[in-house]
Structure P
Amino acid sequence: MNKAIIVHQNGGPEQLLWEEVEAPTPKAGQVLLRHEAIGLNFIDVYHRTGLYPVGTPYIPGLEGAGVVEEIGAGVHTLRPGDRVAYPAGPLGAYCQYRTIAADRVWPLPDNISFETAAGMMLKGATVEYLIRRTYMVKPRDWVLFHAAAGGVGLIAIQWLKAIGAHVIGTVGNSDKAELALAHGLDHAILYREESFKDTVREITKGQGVHVVYDSIGKDTFMDSLDCLSPRGTMVTFGNATGPVEPFSPAILNQKGGLFVTRPSIAHYYTDPADFAEGCRALMGVVQSGQVKVHIGQTFDLEHAADAHRAIEARTTTGSTVLRP
């Protein structure tokens, strides 16, 4: 028996239905994976609502960890019983069993649990490409990271501090501020109580930051531009409050010759060599102890709708993991 969450039509969390599906068989180049833990990410919400159209019906989810049950023809790098995890899909993680290409999973060391892996693979890979490849953060750079107490944010804080950056983060309340500061954040800004752009300027003595990483979107984009130093880089990589509204490129000139980019993990984790480099770097910082993955909450997979409600209400901290 194989059960999964199915989305038959776009809409609210109530569209996440727990149903029995056919048990898959691995094709050539694939493995059959028995999930032990599945990661929840905000992109799952974008797919469910139709903001990022994927077509229906479909099984959501891009991140998971588990055990190889079977291998398809031509698979020589893995064998049944191997522990593996994957950071970047394809879609289909919200299930008990799935098939996936053997070159899209990464061996999971024995000292990293399935839950930790499910809470770190997509989020950690996102941090990796953002801070190592989209804008290569250097020691002593000033960085503003929005949603600093979330799953991506907490990993980013620790990795940025390991590089030697000065990190400012926005959070929604004092509890989240305390959590982010405990993970190494230098300055926490309660965005509901103060203007983050004014506070950033105050902290940096008017200079601004070298880079802003913004997964919030519409509500923070323009003020984030005002946080940047001349020739600074704005990295917008999410739309939690909706897509960024159109703007004139002349604004970038007026605000200091700024750079703006909108990357996604597909731009960095499709090529096998890039995929391997990113996974290797992520495993390295976790195994070294430089990055510790905070699992803030877990839900049974059949209650994925409740997990979606929680992440949309911004009541979650750290990573959210689903148990199949």
Structure Q
Amino acid sequence: MSNKAAVIHEKGPPDVFRWEDWPVGEPGPGEALIRHGAVGVNYIDTYNRRGMPHPWPVPPLPLVLGIEGAGTVEAVGEGVTECAVGDRVTYASPPHGAYAQRRVMPARRLVRLPDGISDEDAAAMTLKGLTAQYLLRRTYRVQPGDPVLVHAAAGGMGLILCQWARHLGATVIGTVSTDEKAELAKAHGADHVAVYSREDFVPLVMEVTEGKGCPVVYESIGKDTFTRSLDCLRPLGIMASYGHASGAPDPVDVVELGARGSLFVTRPALMHYMEEREDLVGAAQELFDVVSSGAVTITIGDRYPLREVADVHRAIEERRTTGSMVLLPFA
């Protein structure tokens, strides 16, 4: 079976990707063969390409990266009950291998797609949307009236977080790097926005919260913003550090957390929140519901042929993107 993929033979800059033939076998027991309609790109993919540490396992070289995709089931292995040939499905978890036209995937990690959600939208929202679901509903359960701080509010993840938090009744404070991104964040649920490239976001948070701080900060920038994000928390507040685009933050002093007001710091990961299939299916249904209702709209910043994935990684790392980036395997 013909199959092309973006393969890397060494860790490094975006130029390490090569568009090559890549074998795809028949699905074994508990597996499904998927023909991708669209593939998602996430900041975590750049960590894996560079060799940065992360809890999700990465196969040995040469390898095909990518943990998010959507498409049609072409074959299933023995014992598969989660999907059938012809079903449209989406996924957002290891094993790696999404940067390919076709791939075999454990069927228990697949979720059937509703008719109203396209492959492209699914590839743009599954990982980010499932992450938003557990951040807003499980890591900290947002309540009406809660002020929440969302970093990188104009990115694909940030736009979903802002809309969903606003839908839950929160007052959303966002941070962005440019005025253009500030307007985009405001159009997608952010009530207040700080342009962190020229202003400190802590005073804005304190103004909005009347000096009390936020019960939760959704921190995805890392080293550049981590300490100031702690300054935005009220006593007993939760720092949900789910990414580190600017580099890993400095070690946390637990004594300082106590002095700051018995703060909580967590590094939540999708793989742990969605390990049980019932959690995965339930979270996906909640995501599909808020998207289908119009409460959350999915913004695709741009679409690229999969063979041009190096250009997408470069744009993401240079913070030139807004919304979600989608790769088209057969373009």
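Values quoted throughout were computed directly from the atomic coordinates according to the rules given, and no laboratory measurement underlies them. Everything quoted here is computed from the prediction, not taken from an experiment. Cβ atoms are built from the backbone, for glycine too; each structure is taken alone.
Worth a mention:
- For distance in nm of label points 7 Å out along Cα→Cβ at positions 149 and 253 computed as 4.2, the structure of P, Q it came from: P
- Highest-scoring label, criterion being distance in nm of label points 7 Å out along Cα→Cβ at positions 85 and 205, among P, Q: Q
- Which of P, Q yields 22.5 [mean count of other Cβ atoms within 10 Å over residues 69-76, calculated]: Q
- Origin of the derived value 20.4 (mean count of other Cβ atoms within 10 Å over residues 165-172; candidates P, Q): Q
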